[in-house]
Structure P
Amino acid sequence: MKKRWLVLMAALFIAIFSVSFAEEYKFDVSEIEKKPYHIGGYVEFKPILFVLDKDAALYKLRFFNRDEGKTIEEYNGKLQLEGSLEKGIARLFIRTNFDLKYSYLGWEHTESKRMIYEGYLSLKPSSFLSFKFGKQTQLWGKGYAFNPVAFVSRPKDPDEPELALEGFIMASADYIKSFSGPLKTFSITPVIFPVYDHINDDFGKINKVNFAGKIYFLLYDTDIDLMGLTGGSKTNRFGMDFSRNITTNFEVHGEFAFINNQTKKVIDRQGKISESKFDAKSYLLGIRYLTPWDTTIIFEYYRNGTGFTHLEMKDYFTFIDKGYDLFLITGNDSLLKKATSVTEGNYGRPNPMQDYLYLRVTQKEPFNILYFTPAITTIMNLNDRSLSISPELLYTGITNLELRLKGIALVGQNGSEYGEKPNDYRVEFRVRYYF
C-alpha cells in the first residue's frame with residue numbers, strides 16, 4: 001500500500017505536468033492597475049510519508065509506548081489569506097494562517113490566538129517616514145536559511161526558509177533618507193516590543209517592555225545593518241549584517257550576533273541537568289550565484305554560538321536510550337519524561353548544534369521544459385558529519401497552481417543529529433493553489 005501511495009503521487013504529478021502544456025499564458029492589463037485594496041492567498045494540501053528509524057533515539061522518545069510500523073502517513077492542509085486596504089496615508093494589512101493536520105496523533109489545528117500571522121495599521125505621513133502598529137514580522141538579516149541577527153522574529157525552518165513567519169505585536173517606525181555620494185541611503189527602524197500575559201508571552205520573560213532597533217546604510221554599494229535588542233525578556237544582544245554584489249550574478253552576505261549572558265541547559269548521560277551562562281557569538285557567511293545557464297547556487301556557513309557540542313548531544317541521546325531500556329524492562333517512563341522536558345525549545349529546536357553548511361542548487365527550466373524547476377538542498381552538521389539531502393521537483397505551468405514533489409533523506413551515524421532523527425526518509429507532495 002505504501003508503494004502504491006508513492007506511485008499515485010508521482011503519477012498525479014506527471015499527469016498534471018503533461019496536460020498543462022496545452023495551457024496558454026494570458027495577459028490582463030487590469031492585473032497591474034493600482035487598487036486601494038487587495039485580497040489574496042492560497043490553499044494547500046500536503047500528504048507526507050515518513051519511513052521510520054526504530055533504532056534512533058528520537059524515535060524511542062516519541063514512540064516508546066506505541067508501535068506505528070515501518071511507516072506513518074501525515075496529511076496537512078493550509079489556508080493562508082491576506083488582505084490590505086489603503087486610504088490616504090493609512091494602510092491596513094492582515095494575514096491569517098489556518099493549519100489542519102491529521103497524523104498518528106489524530107486531528108490537530110492552529111490555535112485561534114495564532115491564526116493571525118500579521119495584522120497591523122501603517123501610517124505614512126511622508127515619503128521618508130512611516131509607522132506600524134500591531135502584529136508584524138521584522139525580517140532582519142541577510143542569510144537565506146539562517147538569521148542569527150533576527151532578534152525580534154521567530155526562527156526560520158531551514159527546510160522551508162521561504163515560508164511566511166508569524167509575527168509579534170509591536171510598534172515600529174521607519175525613517176529613510178537618501179544622499180548623493182558614497183552613502184546613498186540611510187534608515188533607522190526603532191521597535192517597541194511589549195511582553196505580557198497573552199501579548200508575545202512566548203517570546204521570553206513576561207511583564208517587560210523591550211526596545212529593539214535597526215540602522216541601515218547603503219555605503220559604497222554595500223548594504224549594512226546594525227541592530228540590537230534590550231529590555232529584559234531576553235538578554236541584551238547586538239548584531240550586524242552586510243550584503244554586496246561583487247558582480248551582477250554574484251552576491252556575498254554575512255551576519256554577526258553577540259548575545260550577552262546566554263543560558264544553556266544540558267543533560268548528561270546519567271540524567272543530571274545543569275545550566276551555564278556565557279556570552280555567545282553567532283555568525284553566518286554566504287554567497288548567492290546565478291550561472292549563465294540559469295542555475296542558482298546558495299551556499300552558507302552558519303556558526304551557532306548558542307548550540308550544543310557533539311559530546312553534549314551524544315550524552316542527551318545516550319540518556320534517552322537509557323530511559324528506553326528502563327521502560328522496556330520495568331514499564332517506568334520517568335527517565336523518558338525527563339528527557340522530554342529538556343527537548344522542547346532546547347535539544348529539539350531546529351539545528352541545535354554549532355556548525356552547519358547549507359547548499360541549495362536550483363535549475364530553472366532544464367532541457368527547455370517550461371515552468372519546471374528541479375532543486376536539491378543539503379544541510380550538513382560539521383560537528384558530527386551527519387546531513388540531510390532534499391531533492392525536489394517544482395512545476396508552475398498551470399495558472400495559479402504550484403506542484404512540488406520533495407524527498408528528504410537523513411544520513412548519520414548513531415549519536416549524530418540526523419542519525420538519531422525518528423525517520424530515515426520523508427516524501428511529500430505539495431499542491432498549492434493561489435487566488
Structure Q
Amino acid sequence: MKLLIKKGRVLDPGQKIDGVFDLLLAEGRIVDIQTEIRVETDRVVEASGLVVVPGFIDLHVHLREPGFEHKETIASGSRAAARGGFTTICCMPNTSPVADSVEIIKFIKEKARKEAVVNILPVAAVTVGQKGQELAPLEELAAAGAVAFSDDGQPVWNSALMRQAMERAASLGRLLIDHCEEKSLAAGGVIHEGQVSRNLNLPGIPAEAEEIMVARDLILARHNGWPVHLAHLSTAGSVALLDWARAEGVPVSAEVTPHHLLLTEELLLTRDPVYKVNPPLRTETDRRALLQALKSGLIEVIATDHAPHAEQEKALGLEKAPFGINGLETAVPSLLDRLVRTAELPLERLIQALTIAPARLLKLENKGRIKIGAEADLVLLDINGTTSVRREDLQSRSKNTPFLNTSFRGAVAMTIVGGKVVYPSEKDNKNIG
C-alpha cells in the first residue's frame with residue numbers, strides 16, 4: 001500500500017528536520033521526502049495544519065498479559081498505545097508467570113504478532129521470578145527477543161547480583177532498567193513521606209528510598225563502566241545525583257513519567273487512590289527539578305509507566321489499592337497542554353524525549369526517525385485540537401487515570417505503524433484525508 005502525507009509540518013529533532021513536506025510511504029517504509037510529491041497512491045492524507053513526527057516509543061509499559069488480563073491485554077494495551085501516538089512500546093516482565101523464560105518471551109512476541117496494532121518489544125526479568133536471588137538466563141532471553149532487562153516493580157536489592165547483571169547486560173548490548181527503591185525504607189509506605197502523609201496520618205515512602213538505590217547504581221556504573229538506565233525518577237535528590245554522575249562521565253540514562261512532571265503530593269489530600277503510584281507523587285520542588293532536568297536533556301526520556309488496574313482494585317481505598325496510573329492515552333495530550341502550551345517545555349524537546357532518545361537507548365536504527373528507508377511509524381499531531389478523556393473512549397481495559405473527564409488542548413490526530421493507519425480506526429468518525 002502506498003500512502004501520501006501532504007503538506008504537514010514535518011518535525012524530527014533527531015534528523016534536524018522542521019519544515020513543510022510531503023512524505024511517501026510504501027511497503028512499510030518511508031520512501032520519499034520532498035516539498036512536493038506527485039504520484040498515484042492508495043490514500044492521500046491532507047496534513048496541512050498538523051505536525052508530523054516520528055512514532056512515539058515508550059520504554060516502560062505494563063501490559064499485564066499473561067496472568068492479569070482483567071487489567072489489560074496485549075491487544076487492548078496496543079490499542080491504547082495507538083490512540084496515544086505510541087507506535088512502539090516495551091512491556092515490563094512483572095506478569096504471571098514472570099517473563100524470565102524463553103517461553104514467556106516467545107508467547108508475548110507471538111501474541112503481539114497476532115493481536116497488537118503497534119510494535120511490542122518484550123523486556124525480560126533480571127532475576128528469576130523477580131525475586132532478586134539469582135540471575136535469569138539473560139543470554140537466552142536476549143536471543144529470544146528481549147530488548148532490555150528489568151525487575152521493575154522490584155529493585156535488584158543485592159548489589160553483587162546487580163553488578164553481575166550490569167556486566168552481562170552490557171556484554172549483550174541490552175539496556176538494564178532499574179527500579180530504584182530501597183525496600184527497607186519504603187516498606188509499608190503509601191504516599192510520599194512529607195507534610196501530606198503526616199496530615200493524613202499515613203506511612204510514607206521517603207525520597208531517600210529512591211536516592212540510595214540511584215546512588216548505588218551510579219557508583220557501580222562509575223567503577224565498572226557498564227551502562228544503567230534509571231526508571232521513573234521522582235526526586236530532586238535523584239536529579240542531583242544524576243547531574244553528578246554525568247559530570248563524572250558515568251554511562252547512565254534516565255526517564256521521567258508524565259505524572260511526575262505534572263502532578264504533586266497535594267492531590268493525595270483528597271485520599272483518591274487514582275493518585276497512588278510508585279514512586280509516589282512528590283513535592284512541587286521535586287516536580288520542577290524533574291522538569292528542568294528533562295528540559296536540559298539531563299533526563300533523556302519520557303516513559304509513561306502505564307500501570308492499568310481493575311476498577312474494583314483501585315476502589316479499595318488509599319491504603320489497600322495497588323500503585324499505578326494508566327498513562328498511554330493521556331501522556332501526549334496532557335504534556336502538550338500543560339507544558340508545551342505554557343512554554344515550560346519546547347515542542348522539539350518533547351518529541352525528542354519520546355522518539356530518538358528511546359530509539360538510541362534501545363539501538364533501534366530505523367525507528368524514532370523520519371528518513372528515507374526508516375520504518376513508516378508516524379504520528380500526526382493537532383496542536384490546537386482537543387482531547388476529551390472520557391471513559392467510553394479509552395481503549396485500555398482499565399480507567400485508572402487521574403485525568404478522567406478532563407479535556408486537553410492538543411491531540412493525536414493519526415497514528416501510522418508500518419505504513420498502516422492504526423488510529424483512528426476505520427469505524428471511527430474521525431477521518432483525515
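Any read-out appearing in this document is the output of simple, stated calculations on the displayed coordinates, not a laboratory observation. Being a predicted model, the structure only gives us computed values, none of them experimental. Cβ atoms are built from the backbone, for glycine too; each structure is taken alone.
Given a value of 13.4 for mean count of other Cβ atoms within 10 Å over residues 111-118, point me to the structure among P, Q it was derived from. Going through each structure in turn, the value belongs to P. Out of P, Q, which one gives 1.6 for distance in nm of label points 7 Å out along Cα→Cβ at positions 167 and 199 as computed from the coordinates? Answer by label: P.
Out of P, Q, which structure matches 16.9 when mean count of other Cβ atoms within 10 Å over residues 95-102 is calculated? Among P, Q, the structure yielding 16.9 for mean count of other Cβ atoms within 10 Å over residues 95-102 is P.
When Rg and Dmax of the Cα atoms in Å is computed across structures P, Q, the figure 20.7, 67 traces back to Q.
Structures P, Q were shown, and helix-only ellipticity at 222 nm (-39500 (n - 2.57) for each DSSP H run of 4 or more, over all residues; to 500) at -8500 was computed from Q. With relative contact order in percent (Cα under 8 Å, 6 or more apart) derived from the coordinates and found to be 20, which of P, Q does the value describe? It was calculated from structure Q.
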